[in-house]
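K.L.:
Okay, got some structures for you below.
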Structure 1
Amino acid sequence: AGVGRTGTFIGIDYLMDQADSEGRVNIYKCVEKMRIARPNMVQTPDQYIFLHQALAEALLTSESPVDEDEFENYYNQMQIKDPRSGLTRLQNEFEEVKTQRVKRSHEAAKAEENKHRNRHTNILASDECRVFLWSKIKGCTDYINAIYLPSFRNKYCFIATEMPQCSTIVDFCRMIFQEEVRTIVMLDNDTSGITVNEHYWPEANQTMEMGPFSINVTEVKEHNDYTLRSLNFKFAVDPESKSEMLTVLDQKGTYKVNQFHYKRWSEGKVTPVSVESFVDFINAVTEWQSDSVKHPIIVHCMNGATKVGLFCLVRACMDRLQSDGDVSVVHALHHMRARRSKLVPNYEQYKFCHDCLLRHLNSDHL
């Protein structure tokens, strides 16, 4: 109709010019003037929010995407030290990323009935980005400490979450069914910090019961860098809600999920043992997930941030290289940290991501 999306585009263009000429922007006044001239310009709340997000992205990050053929040269240039700061350009870029925060609300996470559902009080699922659990089970709420993270073309590509606790395994299973998850990525190698009761899977060829769910491990394959477990989930669906589950259950009433358990990232270490190992692991996950691209990947570590962020960032950048032949690591990281600021918490991981992309570009996977 020439108002909603058109108004958003015009607003971005006008506000970018205003930023260049005045060094400041006034989004509210801009939209108000457009709507006086023509009603319904920037038509929906989502378009108004997008206007803020797009403008922030454009103003805060000046780096353009780097073509795959230029990435190695670009990366070498970014490792040159800035004589003024004594840091490399890449370090300066990451320091700039850390200064940018998006204010989020956490009302659900801080509600009294949900406090015990968070392992850490400073890593919570925001109201704007969290996974809402719609199934009704006694003793459960709609909250789980899990958020959606975007890839290049899919803003629901990943679900970042913490290792389930005893009290949240049922919620974890609810999320698997609700989101029709086919793939789980577990990044904690050393599970000594959790109790046996916090495992959401049993030993091979055994079954465990968790509320209305039963989980069975049908196969375990040991690889050099990871363990692959084939899990069957069964949900004791009541007759009224059975129709809602038909899309994810097979004729036997079970739901199949593959768990990729990475074994080469020791506790206390900032990054995995090697770039090659991590890239090969991500490629293995990608190959399995290729037939289920519409379904989100659950990625979890102990706190849902420290290790999760690196996996999601590398995978998202690989997706963009595959799709468009270029990449902007800093843009991808901005999008993710806007949802959870503790993702990729240090420069070592940021550099490791670039090393992974260079390795990927020099391999056969493009």
Structure 2
Amino acid sequence: MKRVVFLAAAAATLVQFTKYDLTALQTLGCEIHMVCNMQEGNISQAALQEYNQMFPQLHWHDLPFSDSAGAVRRNHAAYEKLVPLLKELQPDLLHCRGTIAGWYGRRAAQELQIPVFYTAHDFRIFHGCLLAERLWFSAVERKYRKQTSRFFAVCPEDAAYARKHLNLEQVTELPDVGLDCDKYATPARTREDILRELHIPQEATVLLSVGTLRMQKRLRVVMQAMTRLRTQEQLHYVICGEGPDMVFLQKLTEKLHLEERVHLLGYRTDIPDLLGAADIFCMPSRREGCGMAALEAMAAGLPLITVRNHGTKVYAEKGESAFCLKGDLVTGCADAIAQLAENKLLRRQMGAHNRAAATSFSDKDRMMQLRAYYQEALAE
């Protein structure tokens, strides 16, 4: 039986982005091990339990990695535990998910001569990334490029960089996960039911954000924009997800006196229903590898408020699918919210455009593509 190890800095990365990989590997009869930080607040126990019900054969290993490049001592300590673990497991393939995992995983694989797949969800070399991060990770990527059997790029910019600057031969462009458009086009519950559950007025204009709560998501921008629109009391902001910024966002909500109109829901399993109840999707992130949450919102027929950089360039079209923020983000976000809140026709037009555009990210062939790549690598 072939053995495959997935490595990520956080459990959330593996739970969010490996469904099709695991399904493909199941059909190949592989033994699968998941190595990540399982202790910190990047994902709930409910989410882990749900994933383990889907894939009960998984073997989990807890290593205290951080997805911060600055946590060098901590990540080095985790690396010191990773090497003996890989020696014990002797995997036929290591799949690194994210730049921190790609850094330390390929370093260990180089020492142990393990072939590596690498998916750079947060490839930190794009234009707009912090200069220090960009320089450091450019050096890391060059150093370990020969240890990369196949590079999975989640957007065209990453794929182009890997081919041109890293001279990687096996570069495959795939979004983070395939998109089940039907799932998001037909929610199971009505908007009225969802708003009633959340104690939001039926006439409200509902803003929605979904994802891991961390500083780079810049959800504070949406809250600060709401304070510029004090006369629009019908605005409500729903935030789904968990992460290190939860406490910060709770305190900011209180500081801005938005306790009645900002709803921090934590981890939810009914995202299609929540998208069906929303009017506008907000994702003002500093960086997104692909931004699957925004693609899901498009499949649900929602207009976007986002920043057009890195992965979002693929689908965020100014005036067609999204309001694209730049410069003063808070002012721009407030203006975008005001225009969309006041113009239902514009929301419908942008939503219809997005629903059609999202079909190009369909998941119909994803699992079979991945199965072929894994089968080829494991046969060598």
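Where a number appears in this text, it was derived from the coordinates with a stated rule and is not lab data. Source: prediction; values computed, not measured. Cβ atoms are built from the backbone, for glycine too; each structure is taken alone.
K.L.:
Comparing structures 1, 2 by Cα Rg over 2.2 N^0.38 Å, for residues 135-254 alone, which one has the largest value?
P.N.:
Comparing 1, 2 by Cα Rg over 2.2 N^0.38 Å, for residues 135-254 alone, the maximum is at 2.
K.L.:
Which of 1, 2 yields 5.6 for mean projected area of the Cα convex hull in nm², for residues 271-350 alone, as computed?
P.N.:
Corresponding structure: 1.
K.L.:
Kindly point out which one of 1, 2 the value 62, 41, 36 was derived from, the read-out being Cα extents along the principal axes in Å.
P.N.:
Derived from 2, not from the others.
K.L.:
So, one more: Please state which of the structures 1, 2 yields 5.8 when distance in nm of label points 7 Å out along Cα→Cβ at positions 39 and 279 is computed from it.
P.N.:
Label of the originating structure: 1.
K.L.:
Here's another thing I want to ask about it. Starting from the value 18.4: which structure in 1, 2 was mean count of other Cβ atoms within 10 Å over residues 151-158 calculated from?
P.N.:
1
K.L.:
Next question. One of 1, 2 was used to compute helix-only ellipticity at 222 nm (-39500 (n - 2.57) for each DSSP H run of 4 or more, over all residues; to 500), and the answer was -13500. Which one was it?
P.N.:
Matching structure: 2.
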